[in-house]
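Each in structure tokens, the structures are laid out below.
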Structure 1
Amino acid sequence: MYTISVFIENWEIECCGVPPAVGHSATWSLAFEEDDSGPARDLPPDATWSEGLLTFGGVTASWPNPANKPPDQARGYFFGTGHGGGVLPIDVAPTTGTVTALQLEIMEYREVAPKNWEPIEHTRLLRPIVKSPSSFKHDLENSHCIETGVLMELDVAR
């Protein structure tokens, strides 16, 4: 098994996604978002990259790579979408796995102008949950917080 972390934005689940739950199967089209702030991780030995598509075991993800060369390390994260070609630059076969852990992401926001809010850096909170909500709290007026999505650990077959 490969275990990958996948972030699902709140609107994906509220729109038409099945809320993930620990111990249950989850299927999402994946993309890899590069982020230099995280640690570099070696890709699995069986990983292949071709024309913006990363594949290893049962994982397939869009990975736009401006250098157009096969990467040997990854800096970033996977995110899932149920909207495929509407969100991703190419059609990607969905990845299915078993959810082994789930966390609700909550971000604190500040009002920078009337009714104009922005996230406050370094205020990300991850709270362990067993099942994702189907609708997320968006309480800027009282708590200044938004439940922005879920981070799931997904076991995928090799």
Structure 2
Amino acid sequence: MKTKKRMSKGQAALEYITTYGWAILAGILAVGAMAYFGFLSPTKLLPNECSFGKQLECSEFRIVRDGANARADVFFRNNFGKPINISAVEEDAEGINIGSPSGDLPITIDSGAKQEIYIDLIDDDKYSRGDKRQANIMIRFHRSDIDGAPVHNLSGYVFTTVMTP
């Protein structure tokens, strides 16, 4: 009699493991498929962001991939209360090309004014269309209303989906 009872307990345990084991395996496969196809990519869930602080605010921004070249287009609003001259812009601590509708460097932004700046990014292969990427940028500027004003460094980043123009 005791052997029959043990067999039924063992059989129940085996049935339990078999039944719920398949369900757990199906769940693991579903999560694996979602991760493989990019549904669980944390970068796709994060919001687009541009951060250079409150005094040099990003009002509009994007990263554009045009053929073999990539660039960041950023509209900066000067909230310093004084006009500033942007004298240099660097990406990831390396020199890069910079362009602006107003011409070459230095770029003057009056107090409260908005200015678009195009920043050619160095590592073009890093910026693929449809991917979310971050461009780390350092800006050197000084006040334009004072002769011999000290140069300040401002580091920030643009994190957004790379798009076509």
Structure 3
Amino acid sequence: MSLIIINPERIAQVQTTVHKFVTDFSKPQSTDEDVQSFLSVYHPDIHWSDHAFLVTRVGHEAVLGLYRAWNHCNQPFRTEAIIPTASGAILELIWIGRCANDIVRPSGEVAVKASGKDYVCHVCLIAEIDEQGRITKMDEYYNRRWDDGIPQEKYAVLKGASLKTE
């Protein structure tokens, strides 16, 4: 394995971008200025792949749609944690919230039925960030049933074999 060196300026740039992403994703975007500020961390041609729902959203409008659907469904909601990498950042997040409202697609199809449950869901986002500090690609990994999530200290603990052998 080779050594990767990330200069302090790049680390600061990535941390600034990711901090703005995390902060803005959970706060209201009620004015045109808010929306423009929210979108400023994304490249206009961003590709955001949601590996739980097997969908890739492309461009500002798609990310704005995701933001609106997510925040409509999950209230309250917050996230935690950031790790800079050579090409962007890995975000180890803990989603904490309540699945309060349905997510309904523009076609009228209910994509997610609100459960009303409080949850804690462990998530990994891998963000690629360009030289201008904009997110160009996001890969999002989590359990599709995030509202069933619990704090890690409540996970079942397994010791020994995980498979019955004869």
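Since every read-out is calculated from the coordinates, none of them should be taken as a lab result. None of these values were measured; they are calculated from a predicted model. Cβ atoms are built from the backbone, for glycine too; each structure is taken alone.
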Of the structures labelled 1, 2, 3, which one yields 14, 36, 28, 18, 5, 0 when P(r) over Cα pairs in 10 Å bins from 0, in percent, for residues 41-120 alone is computed from its coordinates?
-> 1
For distance in nm of label points 7 Å out along Cα→Cβ at positions 25 and 57, which of 1, 2, 3 scores largest?
-> 2
Candidates 1, 2, 3; distance in nm of label points 7 Å out along Cα→Cβ at positions 17 and 49 computed = 4.6; producing structure is 2
Given that relative contact order in percent (Cα under 8 Å, 6 or more apart), derived from a single structure, equals 24, which label among 1, 2, 3 identifies that structure?
-> 2
Can you spot which of 1, 2, 3 the value 1.78 was calculated from, given it is Cα Rg over 2.2 N^0.38 Å?
-> 2
